[in-house]
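Some structures are shown below for you to check.
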Structure 1
Amino acid sequence: MNYGFVKVASAIPSLKVADCTYNIQQIESLIIQAEGKGVEIIVFPELCICGYTCQDLLGQQLLLEKCEESLFKLLDFTRSLQIISIVGMPVMVGSMLMNCAVVVQGGKILGVVPKTYLPNYKEFYEKRWFAPAPAVSDNQIHLCAQTVTFGRNLLFHTQKTCFAIEICEDLWAPIPPSSELALRGAEIIFNLSATNELISKHQYLLSLISQQSARCIAGYVYSSCGFGESTQDLVFAGNALIYENGSLIAQSKRFSLEEQMVISEIDTERLLTERRHNTTFGDNLRLNTQHSTLDARLSTTHIQCQTVNPAYDFELTRWVNPHPFVPRGNALNERCEEIFSIQTAALAKRIVHTGARSIVVGISGGLDSTLALLVCVKTMDLLGRPRKEVIGITMPGFGTTDRTYRNALSLMQSLDITIKEISIKDACLQHFKDINHDPAVHDVTYENSQARERTQILMDVANQCNGFVVGTGDLSELALGWCTYNADHMSNYGVNCSIPKTLVKYLVKWVALTSVDKTSQETLLDIIETPISPELIPANADGTIQQKTEDLVGPYELHDFFLYHFLRLGFRPAKILYLAEQAFIKQTNPAVADDGMPIGTYDEETIRHWLHTFCRRFFTQQFKRSCLPDGPKVGSVSLSPRGDWRMSSDASSADWLSDLE
């Protein structure tokens with residue numbers, strides 16, 4: 001299975017201006033290479049058969065005949081090929097010359113799309129040679145001895161996707177044709193272009209394509225002229241670009257003197273999921289079709305393509321991020337700063353609204369409570385209130401280790417908050433006696449009693465101090481239900497509720513490296529290196545942590561990967577497994593990813609096992625998410641029952657587990 005992926009290519013052939021014979025040979029060479037790599041659709045630059053810079057030679061009958069003759073050769077060349085090729089050439093329509101994209105497959109012309117908007121300003125003079133698409137009302141033309149469908153609103157259907165075409169300047173229009181075509185069902189837009197290079201123009205172009213692919217919730221495959229075009233007045237650097245819903249997934253090298261071809265896969269299943277969730281997308285179509293003039297303008301012609309079935313198994317070549325919640329490169333620091341600002345702004349509003357005189361947070365010496373404490377401290381700084389109004393309570397129990405205990409105290413001291421230490425041991429022992437539970441039996445009752453005792457202390461101290469309890473639980477724990485109901489599950493306001501575990505570590509590290517004193521920094525860095533644990537089971541004989549969360553429920557980097565693709569994208573378990581194998585096994589992974597996080601080593605059986613655990617726990621633990629306290633949404637994934645995720649607590653996971661098998 002290919003799980004909705006469509007393999008596409010953007011090609012920049014070697015070119016000689018006005019030498020159609022040479023040019024078509026270069027195009028054919030790239031087509032056969034793409035066919036051999038399983039590409040289903042390939043696009044070439046604008047007017048690639050003759051060259052964009054032919055200028056007044058476009059008025060020469062010989063050149064136009066050579067273009068059609070070269071197209072004949074291409075049809076014959078592709079007769080036994082399944083790949084769909086999109087090439088650019090001038091086409092005579094009646095008495096007018098049109099700048100067109102010609103779609104070819106299996107020796108046939110599937111359709112011809114004319115350019116809608118012709119630039120005629122500054123260095124561009126296209127109206128000198130071409131007529132725009134609206135000038136022609138015919139929907140059929142004769143080309144290469146074939147009667148061909150012609151029009152600017154053509155939708156091409158393959159077995160796996162629907163695609164459409166626009167040409168260069170069309171993208172730069174206030175309402176590009178691709179906007180209308182996407183509303184009518186096009187999932188991938190191909191653009192044949194001849195964009196020249198100017199200072200700063202390239203970045204503007206990238207932002208334009210990114211924005212358009214995002215607005216259309218579409219794939220966008222762009223091919224622009226490169227080396228070989230005339231440099232009489234302009235320079236063409238060659239841009240082969242592939243975008244998906246705003247994200248760049250493949251690009252060529254600019255100013256290369258060699259031909260280029262970039263190949264990647266567009267996830268049409270993801271695009272359809274995004275469109276289904278985005279109700280504005282459907283509303284936009286309905287609003288437009290209410291007006292007859294717009295409806296006429298948006299009328300489309302549907303063309304069925306032959307099925308493209310490569311002779312070998314589908315292979316994914318695009319990068320699959322093993323840490324989808326964690327940005328790569330410089331964007332990570334920006335993300336951390338933004339998230340921290342959202343958290344502090346949210347908590348500040350709750351403090352001001354409630355008139356709280358203090359805020360109470362339980363400090364375990366672990367990652368989540370550390371992040372919550374940092375947010376509390378910075379919020380008080382933001383409000384101009386003393387840090388002593390933050391009451392940190394460490395509550396050592398049967399499983400508390402010296403390392404986490406020391407870190408909890410050290411951090412509270414260096415951050416200059418109010419410190420309380422309240423042991424839960426005696427209270428829990430009394431409770432075990434009251435309910436007739438043997439303290440030597442370290443079962444779920446033993447563990448949860450400690451968690452609930454801690455929450456009772458926090459709530460009661462908050463009452464004493466006219467404050468409220470700030471929760472520490474994160475998104476990953478909520479997804480797995482790895483929290484004790486009515487214990488760490490509950491608070492008055494949860495500042496970490498939509499932050500996944502893999503990102504919590506980076507937020508703590510970012511604060512450590514940017515905005516605390518030396519002592520706090522050393523403590524924070526040690527907390528980051530401490531194994532994740534609820535510390536509800538007594539430590540090992542050497543005092544180290546015995547109960548490690550990731551040994552029990554699985555690695556958080558896997559669960560966060562599962563969570564992103566399950567919740568954010570709505571993927572089925574089989575596809576999530578496929579992508580996880582790609583991210584953690586098949587693609588060449590360095591020991592450390594671009595985001596700086598070490599990548600775990602897993603085999604297929606291990607990934608499948610923990611994905612099964614994720615699916616099972618996600619369904620069975622919904623009841624805990626149905627009654628979550630308030631907390632700020634930070635990213636695109638949230639489990640708040642008042643916002644992003646509404647699910648029956650009695651929903652069956654049977655079909656999801658079956659799909660995984």
Structure 2
Amino acid sequence: MRTGLSLFGLLVVLSPLHAGTHNSLLDVSADGSRLVSANADNGSVTVVDLKARKALHELEVGDKPEGVTFLGKSMIVAVAVYRSDRVVFLDASTGKVVHTMKVDAEPYGIVANKDGSRVYVTHEYPGKVSEIDTKTYKVLRQMPAGAMIRGIALAPDEKRLYVTEFYTGVLNAVDLASGKVVDSWKGHSTDNLARQVVLHPRRPKAYVSHIRSRVQVNHGNGSIFPQLSICDLGPQKKDEKRRSAIGMDTYNGVYVVTNPWDATLSPDGKLLYTLYAGTDDMNVSRVIEDDYKEIEPAGQPRRLGKNPRAVRTSPDGKEVYIFNTLDFSVSVYDKMVDEKLATITVCAPPKSPEWVRGKVLFSTADRPLTSQRWIACSSCHPDGASDGRVWKNPEGMRRTPPLFGMAHTHPLHYSADRDEVQDFEYTIRGRLMQGAGLLRGPLKHKVGFQKVELEEKLSGRSKDLDAMAIYSNSFDFVLSPHIVAPGKLSDQAERGKKLFFDKAVGCATCHTGPYYTNSSLTKPYKLHDVGTGGDPDERMGPKYDTPTLLGLYRAAPYLHHGKAKTLLDVLTTQNKEDKHGKTSHLRKDELADLVSFLEALPYETPPSETPNTVKDRYVPTRKKE
């Protein structure tokens with residue numbers, strides 16, 4: 001057992017605690033009078049008067065705000081707006097936007113230093129942190145910080161940032177003096193979907209909530225598990241393990257929780273609050289300062305509202321604030337989360353009631369979606385994205401595809417064995433989710449890999465299935481960060497575009513139209529043998545549906561089996577027979593040009609309606625001019 005204070009601990013004791021040291025959809029002002037919520041689905045931020053228990057202002061900030069932080073002791077708030085590529089500064093006192101600045105792609109987590117002079121923002125793609133001067137609204141520097149990073153926390157001495165890699169759960173330390181990664185805490189190879197990191201206020205400990213994705217298992221109680229990794233931030237000692245993990249599904253006895261999303265510590269570091277968005281639960285844990293057991297439950301999990309995604313405490317630690325995002329409200333609790341003190345509505349439900357219902361179903365691991373509570377649709381498709389994994393499914397190795405543009409690219413699955421989202425009733429009732437299903441009555445029996453889903457028409461037979469289809473078909477693309485401007489390519493990408501459409505190369509033979517796919521619901525379906533179906537575990541190949549190429553720049557690994565680690569691999573090592581376009585004759589510079597064009601997709605916004613667009617989707621109402 002370690003004795004005495006580390007350098008980290010000494011600096012913490014000498015440093016006053018302050019709000020905003022780790023990323024979240026919620027933050028509380030230093031004086032405890034105001035709370036702000038980032039309403040990701042509404043594109044807004046709400047300012048709440050905590051004394052009066054009411055919302056004061058709701059401000060539009062852009063598409064998908066994912067983080068908020070107060071600047072020091074002021075009422076100025078900085079907001080990371082993920083899909084709009086901007087940081088917005090607003091005044092919580094006046095309810096007005098102070099400044100909006102364009103930043104690089106995918107700003108997700110955001111924290112401020114104690115005096116509010118600096119803001120640090122993670123950019124998920126390609127994986128860097130921007131340091132912003134809040135007086136001049138200038139990006140002072142950008143620091144590479146890992147692959148696909150999201151979570152961020154600032155050390156109490158403000159000498160290091162700690163960031164989490166979303167798809168690997170790796171925790172990286174960035175030295176602010178040099179701007180370089182100086183340390184890393186790697187966990188298990190199955191670690192996945194780490195959105196956040198919390199630092200203990202007095203001890204050299206970091207807490208990372210995430211899941212584990214066991215890609216070799218296709219079963220509802222063996223594929224995905226909730227985890228809490230605890231990292232020792234002290235200096236590396238010989239043969240010492242610096243990262244340990246706790247399985248949160250067994251932490252509460254037989255009570256399973258799903259999809260850990262957010263966490264926070266009480267100001268004194270004695271209580272840890274962890275949220276589970278998939279089962280609408282929270283663990284309140286006592287922190288044990290023994291470097292061994294680390295935490296223990298303070299009672300059974302607390303039941304919360306729908307899809308809790310953020311938790312904060314008051315500066316004095318007497319109150320806990322929880323953002324139940326699909327109730328569109330913040331609940332106020334006592335310190336132990338035993339008594340609800342208030343509920344404050346922060347925004348109206350977005351889009352349509354069907355869309356909201358669809359997201360509730362997509363996000364939950366409760367019945368009737370599952371019977372075991374380990375997995376939700378969002379466990380593999382978080383907010384329509386991919387989990388970055390390749391799964392050993394019964395039909396063969398399958399990379400998890402993102403759902404962006406899906407409304408226009410049916411049929412579904414690489415094997416085109418589903419022609420409507422409602423067909424995933426088979427998945428809900430199958431081995432993976434083991435649920436009762438959303439449709440009353442039996443389904444046509446599936447034998448082996450027979451495409452019986454194409455025979456069973458489910459649209460219109462269940463309001464819940466239709467709602468899930470509307471939500472699942474709602475995801476659209478943002479423009480690639482690899483373009484000069486909307487609709488304008490770099491010179492290299494222009495050269496690659498010519499190669500792409502060159503008949504001698506043949507990419508555009510299958511990757512046609514605004515979504516760069518000839519996937520169509522017109523029968524017979526256009527399936528192609530591109531030389532990738534030779535795996536011994538493959539059961540439905542060797543012909544596959546043509547996937548869209550939009551958004552490729554952030555969708556590695558590639559191909560249905562994920563064996564192409566890079567886009568260059570797609571064109572070379574995984575295309576030796578020239579079945580996937582004729583590329584063997586291209587020079588290295590030409591291959592680089594072609595990759596540059598692929599990375600630039602989409603360089604213009606694709607249409608919201610095509611001849612292949614499905615009816616079950618949310619269509620925004622156009623605002624009157």
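For which of 1, 2 does helix-only ellipticity at 222 nm (-39500 (n - 2.57) for each DSSP H run of 4 or more, over all residues; to 500), calculated from the coordinates, equal -3000?
On the way: 1: -12000; 2: -3000.
That value comes from structure 2.
Quick check: 15.0, 50 is what I get for Rg and Dmax of the Cα atoms in Å, for residues 342-429 alone, calculated from one of 1, 2. Which structure matches?
Values: 1: 13.6, 42; 2: 15.0, 50.
Source structure for this number: 2.
Out of 1, 2, which structure matches 3.9 when distance in nm of label points 7 Å out along Cα→Cβ at positions 494 and 614 is calculated? Could you put the intermediate results ahead of the total?
Numbers: 1: 1.9; 2: 3.9.
Considering all the candidates, the number was obtained from 2.
For Kirkwood radius over Cα pairs in Å, for residues 126-229 alone, find whichever of 1, 2 sits highest and give me its label.
Values: 1: 15.2; 2: 14.6.
Going through 1, 2 one by one, Kirkwood radius over Cα pairs in Å, for residues 126-229 alone is largest in 1.
Where does the value 2.6 come from, among 1, 2, when distance in nm of label points 7 Å out along Cα→Cβ at positions 134 and 278 is the thing being computed?
On the way: 1: 2.6; 2: 3.6.
The value was obtained from structure 1.
Cα Rg over 2.2 N^0.38 Å computed as 0.96: which structure among 1, 2?
2
Given structures 1, 2, which gives the highest value for FRET efficiency 1/(1 + (r/R0)^6) of positions 54 and 326 (r between Cβ atoms, R0 = 41 Å, to 0.05)? Walk me through the numbers on the way to the answer.
Details: 1: 0.25; 2: 1.00.
Greatest value across 1, 2: structure 2.
For structures 1, 2, calculate FRET efficiency 1/(1 + (r/R0)^6) of positions 46 and 350 (r between Cβ atoms, R0 = 25 Å, to 0.05) and state which one comes out highest. Provide the component values of the computation, followed by the final result.
Numbers: 1: 0.00; 2: 1.00.
When FRET efficiency 1/(1 + (r/R0)^6) of positions 46 and 350 (r between Cβ atoms, R0 = 25 Å, to 0.05) is computed for each of 1, 2, structure 2 gives the biggest number.
We did not get these values from a lab; they are worked out from the coordinates using the rules stated. Just so it is clear, the model here is predicted, and its values are computed rather than measured. Cβ atoms are built from the backbone, for glycine too; each structure is taken alone.
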